[in-house]
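Before anything else, here is the set of structures, which you'll find just below.
Read-outs: derived from the displayed coordinates by stated rules, not from any lab. Predicted model, so just to flag it, every value in this text is computed and none were measured. Cβ atoms are built from the backbone, for glycine too; each structure is taken alone.
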Structure P
Amino acid sequence: MAPYKYAPLRTDQKLKDIRLLTLWPGLPESDIHVDIFHTQYSPEKVKYEAVSYVWGSPERRESIVVEKNPHKDALKSLLPGPPIIVHPSSRQDTGMSPGPPITTLAITENLSVALRHLRLPDACRILWVDCICINQDDLVERSVEVGFMGDIFRNAVRVVVWLGPDGDLGSLAVKTFVEIGQDIELPEDKFIMSVKPGSSTDLLEKNPKALREKVLNWIAVRSILRRIWFTRLWVVQEIGLAEKAVIKIGHHELQWHTFKAGFFWVWKQVTQFTHISDLIDGKDMKRIALVTGDMRDMSIDLLTLLDATKFSHCFDPRDRIYAILSLLPLRERMDIKPDYSKDVEYIYKDFAVRHVRRTPRLTLFHFSTLRNTTSTLNLPSWIPDLSVPNPADFIQYCDASGISEHEAAYVESTNSLRIRGLVTATITHVTEPVSHAARVPEILAIAHTWEPLNLFASSYVAGGALLDAFVSTLISGYTKDAVPPNSGNFLSLEDCKRAFMISVIEGKTEPSTAYYVDYLQSMLPGRAFFTTREGYIGLCPDTARPGDQVAVVLGCATPILFRPAENRKRGSGTGVENAQHGLANARIMVGECYVHGLMWSEAILGPLPYGWVRRFRIIDGFTVTVYINVNGNFVTQHDPRFGRLALPLGWRVRYGGNWQEPHEHEFDAYGTMRRLWFENTATGKRTWWDPRLTSECLRGIGLDIRDFHLV
């Protein structure tokens, strides 16, 4: 038989076509027969199931038969509700014949196995399967259709998740998820879970002995959670946008909402160090948790999603960006369109430059880390190499440069990024890092070796006790008073110190230390501990070394580490190349760092005056830093350290969450705080970013704000 030839799809916005396939009935051992047809895309009229699966090796392929309707009377699906009847006259073919009446199409072995299990013995199924319904050899079509896949999965009657054949205790895993899932109440907010009182699951979690006796159940659950589907990047979109979904393991089916409820109960047991935690890795659970999320109406930004999906795998490194675009609001997509004709380096640079030009903050630097990887991409140090994502969690809940806007600019001639900031410290010592593969006992043991001399008797250079600084540094400052409200289960500094003594000093884990150990597990792998010439301590990337400089950069929430560019050995924009361009202050980006005592604008504004503390509050729907005078019980958004920095000429302070309804006062008549912002009366410009925190204003008070070129 001749090979199947794709006819082009109509791509007119008013007459958009998609391909669907009819999976003809058949016995398990018979050849796979399908029909591929074009239809005008209309969510209200076109009914189909979308299949989410793992492609598998492209080297292992099988052929399926493509033929027109051999069983006209059987053309219906077994979906809930009225059957979907698709006759040739209703398929809205565009008039372009897909090819001869009977042809063959090569597909991966994995897909062949999936179709055999999805095939019904006496009825047809109408499916959308990316490998078949997109012409993978046509880069133009592939680029267009990939940008449309979010709509395909969002509007499917249901999404069928194929996890693979029944092996590896699949039937026991399904049975376990059903038994647990039916006892769990999981509202729309998936993070709020409760167990029905008196249920078998309620009794189970209260009985450690019974929990341990079900070891085969937890091994079965682990075997399912380790299936490759959960590691795929594309499935985040495919299941996240699904209105309804079902999991298929061999011939077993498991409703998605039942699986999700059971998964979150198992995750809870893992975080509480029950017997299940001996079998299932908490890191794996965090990664899988992303897949269980409902993304249909979620508002999320590109960098947050890039970080959340960094442990997911894809064949094409361009899909690091393309696979998540449909999950973003339009404003967050930065007009990026999938284009598989462009090489990976171009796409990553284009993404980085767009982000710098379109956003006021250098959040991109969370991903710009110098690492020893197998990547062959030739990128400047400031452009994230997303092809080998950084496993380390990025540092949050800080504002080293205050509420400043960045003044960065891309310099095309040197492929460099000009930034503005000041050097605050120089590293003198870097410890042995914690490896990314380290588990809890190793993390605790290495952290124990990091302890500074006289830890329990010394004071710290930025104020307070060295013990307090070290305990906070190990978790990047994530104590209860230092994070926004409702951010999670954070401990007070005193509770952190107690947990530190038990976990790090004594090397023990117990329920009272769970949250502290969890954040050690999040923040330490891939990082080392360092000290500076000025007496600061902190956490740095594992590639840092003595002589690297700590810099506070305008528009960047975290301090960064960089080093002179002549030491750069690889990548676009080497030290030699930049010397030819005459770049002054050329630097290699090493990565973001945590420096205790420099995380809250101290390098720019100095320490808080005596009697003041900093906290987070939710104001007009935004997380905002406020300052509390503990003596006068006074709260304000105005930083008390701004004494010598007046607003520039023409600027004034305004309040309110809506720029169209400005207010003169920080509090309304009921004592509710309004959000602070700024207005230029001459130009009409309105901004959340403080106009006093510019290079011009800061140089005016004597700060050594300099230009640096990241290469």
Structure Q
Amino acid sequence: MHRVSVVAVGVLTFMLILFSAQNIICPKVAESIVIDGFDYEDDAQAQAAWKPLEGASQVKLVDTGIVKKAIVLTCDFAQPVERRYWDREVKLDLSRCDSFRISINAQQPDAIRGFTVYFRSGNGWYAGWIRISKPGWQTVTLSKSSFSVEGDPTGWHSIDCIRLSVWRSEQQLNTFVIVDELIGIVHRIVVVRGDLTLKAGSREWQTVQRCVDLMMRLLGTFGIDAGVLNDTDVEVGALEGRSVAIFAYNPNMSEKEVERTVEFIKAGGKVIVFYSIPRSLAQAIGIEVVKYMPQERQGQFSFVRFDSKALYGLPDEIAQGSWNINVARPISVDARVIGEWYDAEGKPTNLPAIILSNSGAYMAHILLPQDEAKKARMLLALLGAFVPDVWVLAASNATKKIGVFAGFESYNECVGWLRENAKGRAVENDVAKLIEKAEALRAECYKAFEGKDYARSLSLSTDANETLLTAWYLTQPSRAGEFRALWCHSAFGIAGWTWEKAIEWLVQHGFNAIFPNMLWGGLAYYRSEVLPVAKEVDEVGDQIEACLKAAKKFGVQVHVWKVNWNLANAPKEFVERMRALKRTQKDVNGNDVDWLCPSHQDNFKLEFESMLEVARKYDVDGIHFDYIRYPNANCCYCKGCKERFERDKGITVKEFPKDVLVGKLADEYKRWRCEQITRLVASVSEAAKKLKPNIKVSAAVFRDYPRCRESV
């Protein structure tokens, strides 16, 4: 094993922001590692490195015209193939890389559905998906958090193969792709993803991934570059040289990972930890977790309110709605409480929510995906305590984003468009006033930046941008007959409201449809003859019936939403019975997964009949599939799936699941998994339309097709 060559360590780049009074220089540190520069001496050397598989052509070199070379991947997509791909055998430690950059040139993007960069490690793959949207060169950066996991990879520290895969579109045209410079990036600030939770087969994995996604989204709000590492990367020392590591939710940290993280802190590194924290790591940042505490009443942990003087740039509060917390306290002289829990009525609980010390910060629960603007400010303030120049970066990025939305590339373009599109219309005067207000806010924003009051500058930038957004909204004409719907996660509507009050509110705000979540894989909030019925139905009544009654009164469409396969809130005895009948899923390591297995015929029947029951018994406008997929790429690999795959395809799998994970049967197995999902959707749609020809059948789907087809 060896580390790939470092091209630029601690490369200091500069971002110049031009203001009326002076230039502001904003530092940004990064490290670039060349994985493959594709600058081979000749075709023979390139072909010795990159091997074509399953009928692909040999790679060729091309001169890029900038004193270097790249490789050409020829794709004979007039043939009936799904993709063409090439492998390079390697021995690399990419644990320190938290994102990857690659340059691609496709002259016929319509011929290509997508491009995947794979890294193989042992019995699994990391897959990074790229959508090619325009002809010519494009340089794409892939965060580690965007890579899906297939099979059971050993870890980024042990990469033994790189695969480049080009996927055919429906155009079926022969084409080619030029590839240049596959680079690994190392950032000062990293988010650590809990991949040990995935390896443990824990159902918490999805929450782990959602927490990482939220953290990256919050950092991206202000253009703060951050990378993503895994638990397993930290175990082998990947935090070395970083400034701040954020542990968004890492419930399965190993002793080795904790040891390495404590070493990182002793070397001057800082950590921000949410919720789950081992004792020795807590001690290293000067806190102690006293006990776990579930909420004793609804809304007990609704908000976190801050001491505004405790830390520069903190918001006044963030909305949370946590259902349990860890009660923690400061134990070192430099540790202090900067935020406390408040309940839904605004009353203090006198319980610490966030503790800050010179070594790090701790929050007593995971961050939840709401009130994201204020949570981004909170995270920025915490980072600013450890890396002060992030305020310069965030504020300068915010000024550049004023008016940059909805396809506008500059402030002037935005304002010009708003004036032109408001001209001669009833909104012209209102739009003009909003533009005037935005201009004043923008001027104040620049002034605050020059005065180095970066938090105020950022706030003014946000206000200016929101003012222009309001003007843009006013210029948008309503469309006749527009479908305006929302999802309602609770089968009971809005807490404290009747369905009638909730539906009336929707109508008052321009909505004409609702998707209420009324059934799951193992639970119904109506009087079902197919699924277990929630006990609340006996207490407060059939919720589809109640929602429909109110909706009919106000002319609002009802599309009943089902969470398919997922047994997350099913009665315990139902889940245990499904396991005993071998109807639940297994992951690649043989661990139980509390989802129904899609290939089991009894599960197909249960899903089919429950959705048809809704269409048959109630006058609904539509039925809606959700979670109509697998939990992730590592499910379902149960014994029943092996047997049914062999039966359906007429083949024998010698080593399961290995042969369908990384072997020759991997693609065939992925297609077969897809077929299990498709057959349910097709059957329900066909049967529902026979019952009610005008019923709408819809689904919540992933946006990254066909990458999602490979994973879930």
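For the read-out distance in nm of label points 7 Å out along Cα→Cβ at positions 566 and 662, a value of 3.1 was computed from one structure; give its label from P, Q.
Details: P: 5.1; Q: 3.1.
Attributed to the structure labelled Q.
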### Query
When Rg/Rh (Cα atoms, Kirkwood Rh) is calculated for each of the structures P, Q, which structure yields the highest value?
P
### Message
Using distance in nm of label points 7 Å out along Cα→Cβ at positions 142 and 630 for the comparison, can you identify which of P, Q gives the largest number?
### Response
P
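Supply the structure label, taken from P, Q, corresponding to distance in nm of label points 7 Å out along Cα→Cβ at positions 126 and 150 with the calculated value 2.5.
Values: P: 2.5; Q: 1.6.
Corresponding structure: P.
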### Task
Match the computed value -6500 of helix-only ellipticity at 222 nm (-39500 (n - 2.57) for each DSSP H run of 4 or more, over all residues; to 500) to one of the structures P, Q, and report its label.
P
### Query
Which of P, Q yields -0.43, -0.56, -1.31 for log10 I(q)/I(0) by the Debye sum over Cα atoms at q = 0.07, 0.08, 0.14 Å⁻¹, for residues 166-541 alone, as computed?
Q
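Given that distance in nm of label points 7 Å out along Cα→Cβ at positions 246 and 606, derived from a single structure, equals 3.8, which label among P, Q identifies that structure? Mind showing how you got there, number by number?
Numbers: P: 6.9; Q: 3.8.
Comparing all candidates, it corresponds to Q.
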